[in-house]
Structure formats: structure tokens, C-alpha cells
Structure 1
Amino acid sequence: MVVLAGCAGFGGYAGVRQLRQPAASPSSTPAPLDQALAGATVAPSAAPTTSAPPVSAARLAAALRGPLADPHLGRHVLAEVRDVATGTVQFAQGGTTPAAPASTAKLATAISTLSVYQPTDRFTTRVAAGAQPGTVVLVGGGDPTLTAAPPGRDGAFADAARISDLARQLHGVRRIQVDGSLFTGVGVSPYWAPEDVPSDYASPITAAMVDGGRDTPTAVIRSTSPDLAAGRALAAALHLPASAVSRGAGPAGARTLASVQSAPVATLVTQMLLESDNVIAECLARQVALAEHQPASFAGAAAGVRLALQKLGVTLGAGMVDGSGLAARDRLTPDTLTRVLLVAAQRTDVLDMLPVGGWSGTLADRYVSGATRAGAGVVRAKTGTLTSVSTLAGLVQDRDGRLLAFALMADRVGSSAADTEAAEAALDRVASTLASCGC
């Protein structure tokens with residue numbers, strides 16, 4: 001069990017916005033849309049065929065030449081493909097060139113989190129006795145999925161701890177303080193765009209929040225003060241007015257009056273990856289920072305992820321300024337992403353966490369028609385979208401059953417939503433080419 005606490009402040013500006021985030025709930029897996037998966041009841045296997053013939057770099061390059069030249073990807077397309085069985089690079093186009101990774105950066109956050117915590121670990125939110133009679137302190141544990149939903153009702157995330165369970169353990173409360181002592185620094189990255197917070201995909205990052213930084217479980221736009229929203233949720237459960245809530249810290253060594261535990265770390269990582277949730281990503285990156293003895297801030301989170309990956313033999317570099325990839329300033333190379341994916345491929349639990357083409361998460365409605373159908377069920381990948389940036393990184397089985405790790409980064413596509421959709425479709429055609437290639 002992991003017991004943690006905290007909260008943070010506000011800030012910033014950056015010059016790019018994230019175009020969209022999928023609205024699907026992470027609480028359930030949608031039915032497969034591709035006809036090839038229509039009879040399936042579980043996600044397709046990602047296990048490679050050990051007897052598959054070796055990859056021919058020349059044939060692979062020939063197969064990718066056309067799809068990578070798609071004009072919808074713009075004039076700057078970076079790519080790398082590795083054979084997972086051998087770890088060797090089979091194709092590279094600017095593989096060591098840094099570019100904005102967008103949400104493919106969440107792969108680094110996922111692997112680093114699972115390297116410093118056990119999949120079964122949980123984060124604890126507690127209520128401690130305050131300095132004055134009748135005052136309690138809600139001590140955030142860095143669990144972004146804690147829900148304000150009443151008993152029997154779904155919150156924003158499955159398997160979440162509940163504010164109502166905290167309230168059941170409390171009596172005689174008149175005032176609530178929200179403790180912000182765990183996460184440090186500003187709550188909004190100075191490298192995020194002004195329209196990023198509040199939005200449907202981001203809020204200030206605090207260690208005390210409910211429903212992914214929302215004021216209510218069903219809110220579309222996230223909160224500007226998620227710590228106070230958590231305090232107000234506890235107040236409502238205790239039939240207290242919102243005016244009873246303020247920020248503050250309890251006395252040292254204060255007695256714990258109530259506590260709840262988050263969903264397991266593995267569940268939180270899965271929810272982050274499937275729906276590309278930026279708030280979960282930033283909270284998990286700060287948990288990595290704490291495990292690596294770094295400040296639980298944006299800079300500390302990036303440093304913590306870097307240190308954790310270094311222990312796994314992956315050099316991340318100094319290009320990341322957050323844990324979600326939302327910052328336009330973030331930089332990773334395709335080579336780094338495929339190295340992260342080699343580590344991921346060693347763990348079947350991580351393979352099961354990735355969105356599957358035509359099946360789940362941010363890939364549920366992709367690979368369902370036309371030339372991309374070859375990728376349905378065999379492409380497992382993390383998507384990434386910022387204005388003028390479209391990325392895709394993951395694992396794919398080729399026609400012979402060979403497992404390939406790939407990273408595709410196009411950072412000069414058009415700036416409209418239509419441009420983004422066209423670039424995503426072009427990236428899917430590249431991944432589907434890998435799936436159908438007997439290279």
C-alpha cells in the first residue's frame with residue numbers, strides 16, 4: 001500500500017492546443033466495430049509467433065515508402081520500426097530527431113510508473129483531525145480518480161474510491177480544509193496553452209481532486225480549482241455548505257479519522273492509456289517523482305520519469321517538461337519511443353493496457369474500414385494529437401506473426417480538425433501496412 005498526500009496552484013501559457021480528447025468512458029470496453037472482430041469477446045492476443053521469419057529491412061522500407069510520403073502527413077515525418085524479438089532497428093527515417101510526441105509521451109509515464117510501483121499498489125486519500133474541534137483536513141493522496149458520485153452511481157472512472165465512503169467514517173464535522181502539501185509548484189504548466197485549462201481534457205494538477213479534476217462526475221469541462229471541488233464534494237456528503245471548505249494543512253502527526261484507497265496502479269495506468277487522460281498522466285508522473293525522490297512538480301515529474309527509465313536502460317533525454325505530452329515544448333525521438341516499447345513488450349500486462357485497433361480506447365473507431373482494416377485487432381498503440389502534430393506509437397503483428405515496435409511522428413500537418421483527421425488516417429495506413437506486410 002502507498003500512502004500519499006497533497007495539492008498545487010495555478011499558472012501559464014504555451015503556443016499550441018490539444019485538438020480533442022476521446023469522450024468515451026474508460027469504465028467499459030466498447031463492442032468491436034470491425035467485422036473481423038465482431039464475434040470476439042476478449043481483446044485479441046498480442047503474442048508474437050516465435051517461428052516467424054526474420055524481417056527484411058529492404059522489403060520493409062519498400063512497403064513503407066508510399067504510406068510515409070502521404071501528403072496529409074506534411075513535410076516532416078519521422079519514423080522508426082524495431083523487431084521486438086531481436087531489438088534491432090529495421091527501418092528509420094529521422095529516428096534520432098526530436099519532435100513533439102504529444103500523447104505518445106504517456107508511454108514513458110506508464111512504463112516508469114509500473115517500474116517504481118507494483119501493479120497492485122494503491123494511493124490513499126485520508127481525512128485527518130484539524131487543529132480546531134469540528135475541523136477536519138482532507139489530505140489528498142494523488143488519486144485523480146477519487147469520485148464524488150453518490151453510492152450506487154458511476155463516477156468518471158471505474159473502480160474509483162469514493163468521497164461517500166470517507167463521509168461515512170466521519171462525525172461532528174463543521175469545517176473542512178483541503179491539504180495541498182504533497183504535489184508542489186504550479187498546477188498549470190507554463191508550457192501549456194491558455195485554452196488547455198480549463199477544458200474537457202485538462203485541469204490544474206493537484207493531489208486532491210475528484211473525477212479527474214472535475215467539479216462533478218458528469219462535468220464536461222474540468223475544474224479551475226479541483227482541490228476545492230474535492231473539499232466541496234466531501235462537504236456535500238456531510239450535508240455542509242460549500243462555505244465550510246477552505247485550503248489548509250493539518251497539524252503535524254494529526255490523527256487519521258477516515259481513509260479510502262484508489263484503484264490499483266495497473267487500473268490507473270490502463271485508464272490513462274486507453275482514454276489518453278492528461279490529468280491521470282500528470283498525477284502518475286508526480287507519483288514517479290516521489291518514488292525517485294524528486295519534487296512532485298512538473299519539472300520533478302519529468303525528472304522522475306527520466307530516472308526511472310534510465311534504470312530500465314532507456315535514455316529519455318531532457319526534452320520533456322511534463323508527464324502527459326500536452327506541452328508543445330516536449331521533445332522525444334522515435335528511437336526513444338521504440339526503446340520504451342521494447343520494455344513494454346516484455347510485460348503482457350502493459351500490452352493489455354494499450355488501445356487496440358478497432359476494439360478499445362482511442363483506437364476503437366479506427367482501423368474499421370478500407371485500407372486500414374488490416375490493423376484491426378493487431379495494432380496496439382498510443383495516439384497523440386496536438387495542433388499540427390499527429391503521432392502514433394505502439395506494437396503490431398505483421399502478416400507472419402512477427403511483433404514490431406513502431407513510432408510515427410508528423411509535426412507539420414495542417415492546423416484544422418480536418419487536417420488532423422486526415423493525418424490520423426494516414427498514420428493508420430502506415431501501421432496497417434506493417435500489419436499486412438510479410439516483410
Structure 2
Amino acid sequence: MTEQVTLPKIEKLTGVKGMNDVLPPDSAMVEWLEGKVRLLMARYAYRNIRTPIVERTPLFIRGLGEVTDIVEKEMYCFEDRLNGDPLTLRPEATAGVVRAAIEHNMLYDGGKRLYYMGPMFRHERPQKGRYRQFDQIGAEALGFGGAEVDAELILMACALWKEIGLDDVRLELNSLGQPEERLAHRKALITHLEQHADVLDEDAKRRLYSNPLRILDTKNPQMQSVVESAPKLLDFLGEASLAHFQKLTSILEANGVVYAVNPRLVRGMDYYNLTVFEFTTDRLGSQGTVCAGGRYDYLFEQLGGKPASAVGWALGVDRVLELAKSAGLKDVGPNLDAYAIVTDASSFPLVLSTLQALREVGVSVQMHAFTGDGMGSMKSQFKRADSSGARFALIFGHDEVTSHQVTVKPLRDVNASQQTRSLSDIATWATALQSAA
């Protein structure tokens with residue numbers, strides 16, 4: 001009697017919470033947005049930079065600030081098992097871009113306009129539009145100190161909203177001034193908050209002397225009256241800082257850009273000075289910020305480089321696409337020109353050589369493939385061809401293959417008739433598969 005072997009049950013593995021798979025058709029929407037951005041960046045003369053997703057932990061502690069939420073709560077930090085180096089999955093890209101600019105002396109011959117795309121990592125409570133791994137697209141102008149470059153970046157973002165069909169995005173501006181102006185404001189702000197210590201929540205009390213400016217960004221409704229009555233940083237700005245801000249707003253107004261000055265806008269990283277801005281919407285609930293940035297003229301020095309001005313922004317891909325969907329964006333996957341219907345597996349050598357020839361001249365075509373259940377009936381293949389979105393069906397039946405031909409059947413134009421084409425003269429009819437709308 002043969003002994004029956006019972007295999008152990010294998011646990012099904014799943015992805016890490018908050019780090020999501022991006023599947024078709026959503027992946028096609030990501031590619032669509034990235035394609036729009038690449039074309040836009042080229043028009044503004046911004047060039048692509050790619051930095052590692054892993055950096056040394058001190059880069060973010062020094063660059064973002066020790067008492068920021070990102071550094072205190074959200075970074076994925078670990079020790080290199082080989083040499084003990086403290087490493088971190090990047091929670092944002094600006095610090096890495098500046099590190100690369102310093103390390104490779106990129107500004108030796110003048111300023112650089114750069115952009116990036118890629119994943120960032122923050123250990124947050126996963127929710128719609130806010131994940132632990134998320135894609136960002138960002139633009140950084142390094143080595144430029146004028147307000148006109150601040151304006152250029154904001155205008156670029158406005159151009160992107162127009163390009164992808166978003167009209168429900170608001171621009172908010174503020175100026176954080178320079179360090180000495182922030183220091184004067186900080187003292188007045190601490191005094192004000194100390195006078196209302198009984199209203200402050202635990203987070204505000206913890207930040208009161210380490211980073212009081214971040215208290216202004218609280219979402220606690222019980223603290224809103226205290227925040228609203230707090231000293232405003234704009235009132236502490238000197239002549240040069242005010243002139244920078246006024247130049248920015250005058251350029252935006254000359255270009256028809258609508259904005260609102262928000263004195264409570266402070267951003268979450270310590271490296272900002274002067275201009276800060278956010279593009280927001282009401283369509284995404286609590287995750288209303290879709291793009292944000294500002295000027296960071298002291299980050300180069302903080303990271304050990306020579307002084308250099310800089311300004312940039314970043315947008316969350318998930319949030320922008322959610323907003324685009326809410327505005328009516330449909331599936332933007334690649335348009336399929338043709339679907340090849342095959343009735344006999346023995347004809348695959350001829351079919352594949354034909355499809356390769358079509359693809360070489362730019363026709364996008366999907367082939368019906370053999371499965372464990374066989375080729376499938378003509379009816380089922382036509383059903384798949386129709387659901388694929390292809391404009392034409394290429395029918396490789398017995399008669400067609402025998403005569404070295406293919407039947408081209410329109411799937412979208414009910415008034416068009418099918419035609420038989422010779423496989424020896426593909427170049428004369430292949431482009432017609434692409435040009436039909």
C-alpha cells in the first residue's frame with residue numbers, strides 16, 4: 001500500500017501594509033501623468049535626476065530637522081548589516097538632490113533646473129491618498145536666488161494642472177522670511193502660546209520650545225482661536241524679504257494666477273525660507289494638498305556644501321490622479337490598434353512573423369494565445385478582441401493562412417467593411433491600422 005504524503009500548508013504571502021501594488025489600468029494612468037510631466041519639464045528646460053532610494057540617515061536629520069514629524073515618527077531607518085551604517089528609505093527627495101549636487105559639484109558652471117520621479121517612504125497610518133510607499137514628482141531649481149524662479153516653478157505647476165484637465169486647485173502662498181526674522185517672530189510666538197498654555201494639546205506643548213512654528217499648522221479645532229490670534233510672520237519681515245514676496249506676487253498677477261496669502265502656511269521641513277506655497281483642493285477630504293514647495297536657500301550649507309540658493313516643489317502622484325479621476329479622467333491606457341484572432345495553433349509561426357512586421361512599423365497589436373483550454377472559439381476570441389479596445393481584428397483563419405492573407409475587420413466603425421490583405425505586402429496597409437480614429 002502506497003503511503004499518502006500530505007504536503008504542509010503554505011502561507012500565502014501578501015504585500016506590506018500601506019505599500020500597494022499599482023495594477024493596470026491604474027499603472028497606465030501613472031505612465032500617462034509621467035509622460036505629461038516629461039514633456040512639460042522639457043518645455044521649461046528642466047532635466048531629469050535620479051538619486052538612490054536609500055540615503056544615510058544623518059542626511060535627513062540634518063536636512064529636515066530633528067523635531068519634524070518626518071524625522072521623529074515617520075522614517076524607515078535601519079542599520080547596514082555589512083558595515084553598520086545608519087540608513088533610511090528616503091521620505092522625500094530634495095535632501096538627496098542637494099546632496100548629489102554637492103557631491104558631484106553640479107553648480108560649478110551655474111544653476112541647474114532638475115526634476116525627479118520615484119517612490120518615497122513614510123511610516124504613516126495608511127489612508128486614501130496617503131500611503132507608506134508613494135510616488136512623488138518634483139522640480140528643483142538650484143543656484144537661482146530670484147523671485148522670478150519661484151514664479152516660474154509655480155507657473156509650471158499651473159501649466160500641469162491645465163495640461164491634465166484640473167480646474168479645482170487653489171494656490172496658497174506665504175513667506176517665512178530669513179532666519180533672523182523668523183527668530184524674532186519665534187520669540188513673540190512662544191510668548192503668545194505660553195499665555196494660552198492651558199489650551200495647547202500635548203503635541204503643541206512638546207513643540208513649544210523646539211519648533212513652535214509648526215504649531216500654527218495644527219488641525220486641532222480647540223486650538224484654532226489661539227492660532228488665529230498668534231503673531232503673523234509676515235509682520236516681522238524686513239524690506240528685502242517683503243520685496244522678494246511682492247515681486248513673486250506681481251509676476252503671478254501679471255500671468256493671471258489666482259492665489260491667497262495664508263500666514264499659517266509653514267510646511268513640514270525646517271529647510272524652507274522666504275517663499276512657501278501649496279496647491280490644495282476640497283475634493284480629496286483631509287488629504288487636500290496635492291503639490292507643495294518653496295525656497296530653501298540654506299540647505300546646501302546645512303549639508304556641508306557651499307552656499308547656494310534653491311527652490312522647488314513636489315506633488316503626490318496618487319493624490320493628483322485621484323483628483324484627475326474625480327474631475328472625469330477615464331482610462332488612459334495605450335490605444336490598441338489590432339487584436340489577432342488565431343483559429344489553429346499550427347499557424348503561429350506565420351502569425352507571429354506577421355505581427356512582428358506590424359509592430360516594427362509602429363502598429364500595436366495583441367495576439368490571442370493558446371491556453372490550457374485550447375484556442376477558444378471564434379466567438380470567444382471576438383469577444384476578447386472587442387473588450388481589448390482594439391480598433392481592428394486581424395483574422396488568421398484556415399483560408400487566410402492557406403492563401404497567405406489576413407482578414408482585417410473593423411471593430412469600432414459599424415459602417416466600415418472588412419477587407420482581405422496580403423501578408424507579402426504589409427507595408428502598404430499597416431499604417432491604415434494606426435491612422436483610423
Structure 3
Amino acid sequence: MKNLSASVFLSVTIAACAPKAALQAQAAADASGWDSVPAILARIKAPQFPARDFPITDFGAKPGGATDCTDAIAQAIAACHAVGGGRVVVAGGIFLTGAVHLLSNVDLHIAAGATLQFSPDRAKFLPVVFTRFEGSECMNYSPLIYAFGQENIAVTGPGTLDGSGAQTWWGLRATGAGGGTQKLINEADAGVPVAERVFGDGGGLRPNFIQPYRCRNVLIADVRITNSPMWEIHPVLSTNITVRGVSISSHGPNNDGCDPECSRDVLIENCLFDTGDDCIAIKSGKNADGRRVNVPSQDIIVRDCVMKDGHGGVVVGSEVSGSVSNVFAENCKMDSPNLNCALRLKSNAQRGGVIENIFMRNVEIGSVRDQVLTIDLVYSSVNAGPFPPVVRNVVMQNLTAANSPRVLSVIGTTNSTIAGVRLEDCAFHGVRQDDLLTNAGSITTNHVTIDRAAPSMK
């Protein structure tokens with residue numbers, strides 16, 4: 001090691017002096033973590049569809065972006081579903097639509113050169129549906145592409161999905177009309193039945209872009225997504241999910257790229273994220289609502305992805321009241337002065353939850369704006385509460401960073417738990433600031449090189 005920052009020197013020394021048996025036991029535990037990946041992958045199988053195409057133009061859809069094709073697309077989906085499945089094909093130009101509701105065994109395919117343009121008329125996303133907004137269940141505008149209780153569904157490309165977010169939805173937040181967020185939190189915390197948490201028109205809550213809710217066997221592949229109202233891909237209470245080859249470029253408010261929530265067996269691979277919020281954010285419900293549903297997100301694999309702008313590359317939280325475990329991220333590239341950090345874990349003592357078994361390896365980082373690893377257990381400046389969060393067994397291996405202002409920011413509280421954070425075989429360059437460590441628990445490093453940036457000349 002060379003040029004090791006003082007803030008991590010003590011932890012390295014402790015690790016080096018630890019009993020050999022303890023180090024061997026820790027190594028065995030780490031190995032078993034990655035060894036579980038093949039079993040997870042074996043459970044994740046992308047759905048297959050019969051070789052039948054249902055062009056939306058056969059049902060009356062007209063290209064050009066001026067004709068409302070909502071009914072034509074719904075008819076094509078119903079016809080495809082009725083005969084056992086196939087592809088509903090959007091091809092040959094720009095097609096204007098309202099909410100699209102998928103049914104089992106249907107692949108919504110956006111062909112090369114085609115764009116599905118979502119309507120600037122918010123009424124096209126009514127009536128309200130059972131959905132989630134930032135971790136709380138409610139009745140709200142339909143997500144732009146929505147499925148509830150379906151199986152074997154897909155949205156595929158290589159065409160474009162344009163959510164008209166800037167024209168239609170972002171102003172709900174920018175003008176202050178998004179006060180509905182606090183109203184929803186208050187109703188959820190008070191135990192108001194979900195059927196009575198009604199938003200939609202005048203409610204101030206934007207819809208998600210793609211939301212499979214209580215679905216099985218989901219594929220989102222090769223499509224380009226832009227201009228989203230908020231979270232782009234949001235599987236909720238779903239299993240066996242593949243997100244592959246997706247390109248997301250959307251810089252609006254809360255424009256997370258992919259947010260598995262209370263979901264299991266998820267593979268996110270070969271995707272590009274260039275977002276206005278977290279690139280990938282794994283969630284499990286917020287506050288009382290998350291504890292009421294009480295379903296964790298677990299067994300999630302992220303690999304071979306590229307992260308550009310965003311608040312974090314791979315993120316867990318902040319809505320993690322139902323807990324998150326077994327997240328594996330590898331072979332990714334992250335690089336942008338507007339990417340806050342590579343790995344970000346966030347909660348607070350109102351949200352609580354357990355975040356455990358988070359593994360990242362073989363990640364190449366160019367620039368990040370703040371630090372490589374962020375653990376923030378006072379998220380949203382909440383320093384106290386009855387549900388202290390837990391973070392344990394976070395392992396980062398074989399990471400390189402060309403330019404990171406600091407390596408670590410780990411902020412806990414006196415009653416939160418942070419344990420088993422480890423960095424191994426990593427090299428960080430261009431480091432200009434000491435780590436931020438407050439109630440940081442146990443952090444150890446092994447074979448970590450930190451090169452300080454040369455002082456600037458004024």
C-alpha cells in the first residue's frame with residue numbers, strides 16, 4: 001500500500017492484525033456469497049413468446065404522432081393474449097398513446113425506427129390504478145406501461161419509448177403541486193386503506209414509466225427509454241425479472257433508471273444508465289407501508305452495465321423498510337463528473353430496514369463527483385427515530401477509480417448498525433479529501449492503494 005489516507009489507515013492495521021482463523025472464516029463467507037450467483041441465475045429465465053405478430057396498424061393505429069392509438073394498442077394486446085400470446089408490434093414511425101396495460105404472454109415490441117410517444121394529456125392515464133409512489137401504495141395515474149398480476153410479459157426494442165415527461169409530468173413537482181407526496185406519506189403512516197389513498201388528477205403524484213406489479217416472468221430488453229415522468233423501470237412484488245440491453249437517457253426529477261422493489265430474482269445486464277437520479281436503486285417500501293407489506297428485495301444481479309450521470313451507480317434505498325439482501329454487482333463501468341458515487345446505501349431511523357450481503361467486484365470507475373462508497377443512515381437529515389437501520393456485510397473487491405474526491409462517506413448514528421464493510425484489492429486515484437466517517441462501525445481494507453491528487457497550484 002502507498003499514500004494511504006489516515007482515515008482508513010487504522011482499519012487496515014486492524015485487518016492486518018486480525019487472527020488468521022477469523023480472516024479465513026470471513027473469506028469463506030464472502031466466497032459463499034458469490035457462489036450463490038449461479039443458483040440465482042438458474043432461476044431467472046426470460047419468457048418466450050409464440051411466433052405470432054400483431055401489428056398495431058392492423059387494429060387502426062396510425063403513425064405520425066397526431067392520432068391517439070390507445071384503443072388500437074389495447075385491442076392488439078387483447079387479441080394477442082386471447083390466442084395464447086405473441087408480439088404486439090409497433091413499427092413504422094411515431095405512434096401516440098395513453099396508458100398501455102399488458103396482459104399475460106404478450107411482448108410489446110417497439111421495432112427499429114419506431115417511437116411509442118406517450119400522450120401529453122394526463123387524462124389518458126386515468127382511471128387510477130393500484131400502484132406505488134416512492135415506496136407507498138396508493139391509487140394513482142396509471143404507469144405509462146402497466147401490468148398487474150400478469151405473467152410472461154415483455155417490452156422489447158430496439159425502438160424508443162418517449163414518456164413526454166418534460167411536457168406533461170415534471171411540472172407536477174417543479175411547481176410545488178407535488179405536495180401530494182406528503183399527503184400520501186401521512187395517509188400511509190396513519191393506516192388509511194390503500195383504496196382510499198386516491199390521487200390521480202389534482203393529486204400531484206407522477207406515474208412511473210414501466211411498472212409490472214405482482215407479476216412473474218418479466219423481460220425488458222433492448223428498448224431505448226427517454227423523457228420519463230419519474231422512475232423508469234419499477235418492478236413491484238414481482239419475480240423472475242430480466243432487464244437486458246436497455247438504454248436509458250432521462251434527466252428529469254426522480255428519474256431513477258431501474259428500481260426493483262420487494263422483488264426477487266432480478267437480472268440487470270448490459271444496460272446504459274444516464275439519469276437524473278439513481279441509476280439502479282433497489283427498494284422495499286417506505287416507513288409504515290413498507291413494514292406493513294414486509295417483503296424484501298433479494299437475489300439481485302447487476303452486471304456489464306454502464307453508468308453515466310446519476311446520484312449513484314448501484315444504490316440500495318432509501319425506501320428499504322422491508323429490507324434488502326443478496327445484491328451482486330460486477331463488471332460495470334461508471335464514469336461521469338455528475339455521478340455522485342459508485343455504491344450508495346441509504347436509509348434513516350424512520351425507514352429502518354436491514355441492508356445486508358451487498359457485493360461489488362471488478363468495477364472500473366472513471367470519475368465520480370463525491371466518493372466511491374456512500375453509506376448514509378441519516379438520509380433526508382433524519383437523525384433519530386424508532387427504527388434504526390442496519391447495514392452489514394458490504395464487500396467491494398477489485399475496484400479501480402481514476403478520479404474520486406474521496407473514497408468513503410459512512411455516516412451512521414449511535415443506535416444504527418454498520419458492520420462488516422470491507423474493501424479488498426482496490427486502487428483509488430485522484431483522491432483529494434479525507435473520508436467522512438461518523439458512527440461508521442467496522443470498516444476493514446486489504447490491499448487497497450490510495451493515491452492522493454497533487455495539490456493545485458494557485
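Only the coordinates and a few stated rules stand behind these numbers; no lab work does. What you are looking at is a predicted structure, and each value in this text was computed from that prediction instead of being measured.
Output the label of whichever structure in 1, 2, 3 has the greatest value of volume of the Cα convex hull per residue in Å³.
2
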Completion exercise
Output 1.27 (Cα Rg over 2.2 N^0.38 Å, for residues 147-234 alone, calculated) maps, among 1, 2, 3, to structure 3
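One of 1, 2, 3 was used to compute relative contact order in percent (Cα under 8 Å, 6 or more apart), and the result was 27. Which label is that? List each step's numbers first, then the result.
Numbers: 1: 27; 2: 15; 3: 11.
Comparing all candidates, it corresponds to 1.
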